[in-house]
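S.K.: Next up: some structures, all given as structure tokens.
All of the numbers you see were taken from the coordinates with simple rules; none came from a lab. This one's a predicted model, so the numbers in the text were calculated from it and none came from an experiment. Cβ atoms are built from the backbone, for glycine too; each structure is taken alone.
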Structure I
Amino acid sequence: MRSNWVSAMALAGCVSFGVFACSSGEGGSPAPAADAGRDGAVAPRPDAGPVDAGPVEGSSCANPITADLGVEVDGNIDAEGKKVFYAINVKAGDFLLIGASTAATADTGEEIVDTAVTVFDAAGTKMRANLDDAFPRYTTDAELYYRAPADATLCVRVTDYATWAGDASSVATDNAYKFFAGKIDPNSAVVTFDTGANDTDAAPQTGKLKAYTQSAGGYTYLAGTLSSATDVDTYKFTMPVGAKAISVTVPPIGAAVVAKSPSYGSTLERFVVTVKKTDGTVVAELAPPPGAAASMSDGLSAPLAPGDYLVAISRPAGAAAGANDFYATTLAFGDTNTAEAEVLGANTNDTLATAQTLALATDTTNTKRKDAYILGYLPAGDLADSFAFPVAASDKVTLSCGSIRNGSGLEGVKVELFVDGVSKQVETEVATKDLSWADATWASKPSVAVTAAGTAVVQISATGRSARNTGTYYLCGFHTTAP
């Protein structure tokens with residue numbers, strides 16, 4: 001699924017393309033003065049001396065390039081540290097997608113500029129929103145959502161990532177981008193827009209779903225506001241035929257709007273997403289860790305049986321209402337990892353000796369790596385799940401597992417790796433950091449080097465289950481990489 005809604009489309013004038021509402025004067029650019037050109041210049045007299053052309057258009061918020069909503073504008077980052085500024089006119093309540101798209105998805109063989117966008121007030125003195133990537137799909141495209149709290153002219157800056165991050169920049173071989181800013185169209189078939197009359201489980205708003213063309217499932221872009229301290233937005237969805245799971249992204253909507261910090265500029269730092277059966281039973285829930293909202297997981301992923309479900313977006317417990325509490329996210333139904341062979345409650349793979357054997361498949365992008373992905377459950381009474389796979393001498397074992405970070409109600413999930421019965425590494429999942437073993441700065445632990453050929457077993461257990469959240473699932477990926 002492509003997160004960039006419009007970068008693949010060439011827009012001529014104000015074109016309605018199913019996601020945005022085209023400008024009809026409101027929120028568009030003002031008409032130029034009748035007797036002036038674009039910059040208001042007049043021709044010099046023949047006997048006049050040199051004329052100062054003035055600042056270059058787009059060089060600052062004082063001299064921005066005027067951009068109409070719904071119209072793409074070509075641009076280039078063709079000099080080190082170059083910054084290009086655009087002016088857009090918005091109305092109170094406008095829900096916008098603003099970004100700078102590149103040819104990131106084209107296999108050109110060239111280095112492509114990695115863009116970043118920052119939204120300021122008209123004078124460029126106050127930062128309103130700031131992002132270097134599309135979320136959650138990290139590419140060279142930059143795009144963010146923003147809700148205008150008042151009528152205003154906004155100044156939007158486009159730079160390359162290095163300049164945005166305060167690092168030394170360079171000029172990419174392909175340094176072209178397309179700047180765009182458009183209002184989200186609440187009537188679009190792919191947008192579920194908060195109507196405001198959806199505060200209870202008894203009266204949910206029916207969500208839209210756009211079906212996938214090549215697989216079972218569908219998706220929607222979900223956007224709205226939490227207008228009061230008690231506002232909860234509840235949406236009802238029916239699982240598409242063939243779909244097995246739901247996913248909801250949780251972007252950095254309201255982190256502090258400062259340099260090098262991603263934020264959509266909402267006054268709500270993060271939101272809570274709760275998935276329920278129609279009888280109110282919670283089957284998955286993801287909330288910001290207390291006192292550590294910035295360390296919240298990027299999204300909820302939960303296996304579901306066929307049926308109807310309620311998805312509620314709410315403010316975290318204890319969070320005060322802000323002046324511009326908005327959210328924007330992607331909700332999707334689709335496939336998930338292969339389920340463990342153990343029948344729920346049968347407890348057939350609890351020990352190392354009875355571990356379920358996994359067949360690792362060669363990775364499609366790295367022939368030295370082999371992978372296996374598993375969906376497992378640890379209901380009350382199930383002591384552990386164990387999974388075995390062969391390893392060769394000099395292999396490195398890496399893995400990623402998520403339970404509470406995916407919205408499950410399991411507590412204290414422990415992952416332990418054994419090789420030929422000897423424990424090699426163990427970690428317990430926490431709410432503030434992904435459990436990932438790899439040779440990378442972002443990893444929670446390093447990979448595990450294997451000294452001799454044998455059998456690896458990953459054993460997963462949990463110390464408890466939530467009294468509120470009935471989800472007892474976890475998702476893991478296991479990998480071996482040869483030298």
Structure II
Amino acid sequence: MKSESLARGIVRMLRWGVLAFVVLYITAFIIASLKRMSYPYELEWIEGGFLLITQRVLGGKPIYTPPSLNHIPFIYPPLYYYLTAAVARVVGVKFLALRLVSFTSALLTLLLIMHWVYREGRSAFAALSAAGFFAGTYRLSGTWFDVGRVDSLFLFLLMGGMYLLTMTTSVTGGILAGICFFLAAMTKQTALPVLLPVLAYLFIRGVWRREKRIWATELTFALPLVLSVLWLNWRTKGWFWYYTVTIPGGFPVFPHALWRFWKDDVFPYVSLAFVATLLFLWLTWARARWNTLAWYGIFFASVFLNTWLVRSHRGSYLNDLMPFHAMLALGLGLWVAQVSHWWGRGDVWKEGPIALIVFLQLLALLYNPTLIVPDARHVAAGDQIVAKLASIEGDVLVPFHPYLAVRAGKRPHMHIAAAYDVLRSDPDGWGQRLREETRNILREQRFAAVVLDQPLFWLMDETTEGLLKVYYEGPLPLISHPDAFRPMTGLRLRPGRLYIRKEHSQ
């Protein structure tokens with residue numbers, strides 16, 4: 001009796017520990033996001049490029065145009081830009097508009113996962129464990145939940161469509177699921193390889209069982225998608241396809257990075273949730289729940305394999321793990337609910353290992369949230385840079401952070417990350433043209449100043465570098481503090497090198 005009483009006390013402590021982690025991670029995510037929301041500069045070094053495209057949409061200018069130093073779009077479909085532009089009409093053209101969309105999407109995804117697990121497993125502890133795990137991956141995904149990029153909106157739409165298909169049997173639910181899938185694909189095209197196995201299974205099931213809701217899902221996904229792609233491609237004279245399909249299709253895959261995914265992304269932090277997800281699928285098979293096994297098995301395998309492949313591409317960052325983390329949160333919660341019901345509640349010797357596994361998994365996600373919120377020195381450094389750029393007569397080329405030039409009252413221009421996508425995928429075509437254009441603007445000294453984050457940027461080679469040295473004076477320091485104004489996530493690049501036009505070279 002004493003041993004059982006002691007065990008119950010330990011299990012109670014573990015469960016309270018799990019709940020403490022859940023509260024900690026959800027609270028940290030919300031508070032950190034709210035503090036970061038109004039930060040007037042980039043949280044991530046490409047975020048400013050998205051802000052300029054939102055501004056471009058509000059100005060009625062096209063997104064997809066031939067690559068030039070004036071404008072190069074990113075490789076994503078347009079839904080996120082349209083949505084952030086709508087929000088910007090209310091709150092203004094600033095990062096707040098982008099981050100509101102991302103933060104709201106991430107928060108809704110968290111609530112969706114929690115509700116999904118509870119409705120499927122009828123276990124509040126399992127639902128909270130899943131929500132706590134997903135919130136705890138905020139840091140593992142590069143603190144991307146609230147960054148002004150497409151990923152959080154894409155994830156919410158993807159998970160929303162899967163939830164509707166899992167939890168509803170009506171035609172209306174099928175239509176809404178198809179719409180969610182279509183919107184996810186129009187936010188980030190990686191939805192397509194994730195959804196294709198799921199939709200193929202639905203097609204087979206629709207033929208076999210003749211379920212109207214499945215046909216409703218297939219049609220409301222495929223028909224709007226095909227029509228939208230055809231219309232956008234016609235409207236942009238083929239540039240939509242070039243940026244969203246041709247360019248990403250040319251990104252190289254590095255086989256050695258396939259192991260890096262396991263070494264860096266899985267084993268150190270989420271291995272227990274990964275095993276729990278596999279156990280959920282195995283227990284589902286053991287109980288002969290074939291429909292559930294097929295549905296979750298195909299979805300989980302598709303998300304896992306696509307994440308593994310994407311993480312092997314050069315340029316992939318931690319944000320690409322967000323669908324994988326959401327899948328693991330769902331798998332962990334469903335496993336906890338499943339074994340709790342299967343073993344029965346009240347047996348301390350069976351509840352103990354479950355609570356211990358969840359506790360250890362959440363413990364592995366522990367991080368310091370104070371390190372991801374910009375402080376006053378970042379704002380001061382940003383204000384100093386903008387003031388310096390504004391004091392220069394003429395336009396300024398800031399290829400890593402073009403929004404800074406706009407904030408200083410200068411004309412907008414392309415973002416180097418978008419140019420790099422063109423260069424690495426199409427080096428002999430538009431990539432070479434961009435490099436020639438760069439050389440010409442340096443020879444002609446079209447910009448009064450050039451601001452770089454590092455000695456070379458990706459459109460430069462030895463010839464281009466030589467032209468910069470001939471026609472511009474520098475580099476001159478732009479920021480005195482060694483760490484101020486570095487982004488909170490992604491490449492920690494900052495505009496630290498200023499080159500001033502040599503007047504005698506004109």
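S.K.: Among I, II, considering only relative contact order in percent (Cα under 8 Å, 6 or more apart), which has the greatest calculated value? Walk me through the numbers before you get to the answer.
M.R.: On the way: I: 12; II: 21.
Once relative contact order in percent (Cα under 8 Å, 6 or more apart) is worked out for each structure, II has the highest.
S.K.: If volume of the Cα convex hull per residue in Å³, for residues 170-297 alone computes to 146, which of I, II did it come from?
M.R.: Traced to structure II.
S.K.: While we're looking at this one, here's another question. Among the shown structures I, II, from which was the value 0 of helix-only ellipticity at 222 nm (-39500 (n - 2.57) for each DSSP H run of 4 or more, over all residues; to 500) calculated?
M.R.: Details: I: 0; II: -20500.
Derived from I, not from the others.
S.K.: Between I, II, which one scores greatest on distance in nm of label points 7 Å out along Cα→Cβ at positions 98 and 154?
M.R.: Comparing I, II, the top value of distance in nm of label points 7 Å out along Cα→Cβ at positions 98 and 154 belongs to II.
S.K.: Kindly point out which one of I, II the value 166 was derived from, the read-out being volume of the Cα convex hull per residue in Å³. Each step should come with its number before you reach the end.
M.R.: Values: I: 166; II: 154.
Matching structure: I.
S.K.: Between structures I, II, where is distance in nm of label points 7 Å out along Cα→Cβ at positions 114 and 362 highest? Before the final figure, lay out each step's value.
M.R.: Working: I: 3.1; II: 1.2.
Largest calculated value belongs to I.
S.K.: Rank structures I, II by Kirkwood radius over Cα pairs in Å, for residues 218-289 alone and report only the one at the top, that is, the highest. Write down the numbers at each step before the final one.
M.R.: On the way: I: 14.5; II: 16.6.
The maximum falls on structure II.
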